[in-house]
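Here, each number is a calculation from the coordinates, and none is a lab measurement. The model shown is predicted, which means the values in this text are computed figures rather than measured ones. Cβ atoms are built from the backbone, for glycine too; each structure is taken alone.
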Structure 1
């Protein structure tokens, strides 16, 4: 009995050792990995990368180097990823813009958001916030809709750019609510929010407004997702506020170029899934109104396909275009 027990324990220990070094044994990764961020440093996508990269490097046994490649709304870096070597050493954090909206907004985009990439894992699901300047005489979505109908030429809304998630989310709201405030596009969320806080524009839908709401600079009327935001539990969802069938979440995920071996994709998927579900990471993201997702590559691929269909329709109805 003692011999059998010793043998079993030895086998379990050996299995654990095998699991912990499996990345090194099969030869990948043999060198540092590049994680492309298609936007400038300082935004949410960059924050996600800088939270995940060092932890992923520890799990894989090689450094994960962040490389910011901003330009053309993230499409420049995404185009480069599509033609990168399919060896597992170049990956990207993409989002709803790069892989679901831009293909229908940009007239001359050269990548196919479905065929040219291998989805690895969905990292986040980010509900946005409908916020107004405190001077706007509306304390609820219903009051805002009534105000917009009564004064159709006096209200405007900001976005981070033509064809951005913020733009499409508000256009979706306009369609369902039957209102028509004027769209004022900006070059990014920060200047747009600054002008809403300053009262130059009355309102906006955005995912980075939580600090401004908590400080009292903006008033939050609704959350665009299907659930209330943990960071602002008293703010109702759009559906709870009376806008039926409204649901719009932004998201981020990791992508490889098409052709990367499935075993590498599976390893990165498993490592990142474990990282984003660590309490430290979940709590950090939750404070910023960022929910974690996770799941298999196949699940992410199905999600991307459905998001492409949804965004295609929203872009068409909004008329958004970019050169």
Structure 2
């Protein structure tokens, strides 16, 4: 674990002229990320499921920084049709993008299927971001120091990819399938790095996790036990969303970061603290798992990336 010497949002370089897409930007880590980037001059597209909440978030950011450049656009990451519509709208207005922060997520619902028939957590947390990244990749490739930052979790280390039962039809439990989706985030971010590097793309793929942050992700989980544990029992141990967002902000903005790096809190157990370089689980970096998840994701989303050169190496 390499400390980044108490890096805070005050260390973010000037972001004037840079265009960001931040998913899940109406609350929690996404809002904290959007606010910090906007305050440093970045143009932020708040990608949100609820436009009313998104507009309220944009207004709150603008109150603290009246000159902030903010757009609010609806996206339901669990619905691939919504993802395509969002991407088409962004592409129509922007010839280039500089940073995509794949932040949004859902946690521990009862077994629910998406509009396309995929398990909701796998659909929203992984497949939607896989599709969105692929649909925007050419715009990112023309950006200035372009980056894709995918937000995973400490829980990815407990995850297992159930390739024979991704929908949970044979057996479903909310938290193990959340862990699966967070492992998928980690595998995707690392495999994307491998493919971008092999293809000679200027885009860098990085990963981050917030440690344990007090956001509405667990406190609004449909399962009562999850709400009780994370929303009440463990909440006093959590750091603020602003602190939890620092690893993804570091990955998105710090000079000198390298593709494939994973940032999380540098304190004990990676639960809190300043951003630090941390390790992915062996399962997240396994090349065979990366290729298999990539192929499955392409098939389930019908999105193909233009980064195939050397992908199997």
Structure 3
């Protein structure tokens, strides 16, 4: 595998009043049900940071290290939640059941991402809090796992912490390749670079794993509780599409990353080079169309409050 991502090809364009206004380049890989590459564009072997698309893989690592959660709690550990009431209450409960104080969280303080939740926080006179941050579920899972093993809580984000070493080992196994680089994610946790080919393969492993396995436990929890993975907002692709397509596992990430898999069908991973989030859905839909699956990939463009165009895949 090449360690350096070389950049991609033209994947999507923004059309306003039949005029192409902008273009997005990137890379995408499509795997068949056997894990072999069925289609691709751009550089699918160079390393990228998967950002929050790596959370399901980290959740598998937490289970292997002794995290005793399932169902909605496990879905929250793999989530990029919007800070709505079920998300915040769930994270607080995960911490409380292990006697871990909220201030043990080391993700940065933030406002909820959901507008309704953020407005409620401001109206109540409150400010940014760590529990509102969209990665607080993952951090709560990390803290609970560290507590279960007797590992220090204060340094749970250090790359050489026993917890992070075990997560790195799990990610390496699931992606089927060495970690190309280790960085720091927006939430402060270690972030492991991998190829899109490796990321798609890892997602396929999760949905194809036998019942009772830790890989399958994460996939099943996310698919059973999609509201907790993202939020109750029509614009939230993870929640909306997992509700609409039975068996679909989908997890988006910052900077234009997304990964998804459907058992017996295949998997997809993509990266938009400029980090543009609006191009992800049309490209994801075009990728799944190559597997015979119809996803709603419509992303409208508005002018004066009415729809005047679309973001569309050209791949």
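Tabulated results
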quantity	calculated
For 18.9, 61 (Rg and Dmax of the Cα atoms in Å, calculated) the corresponding structure among 1, 2, 3	3
Test item: distance in nm of label points 7 Å out along Cα→Cβ at positions 169 and 249 calculated as 1.3, pick one of 1, 2, 3	1
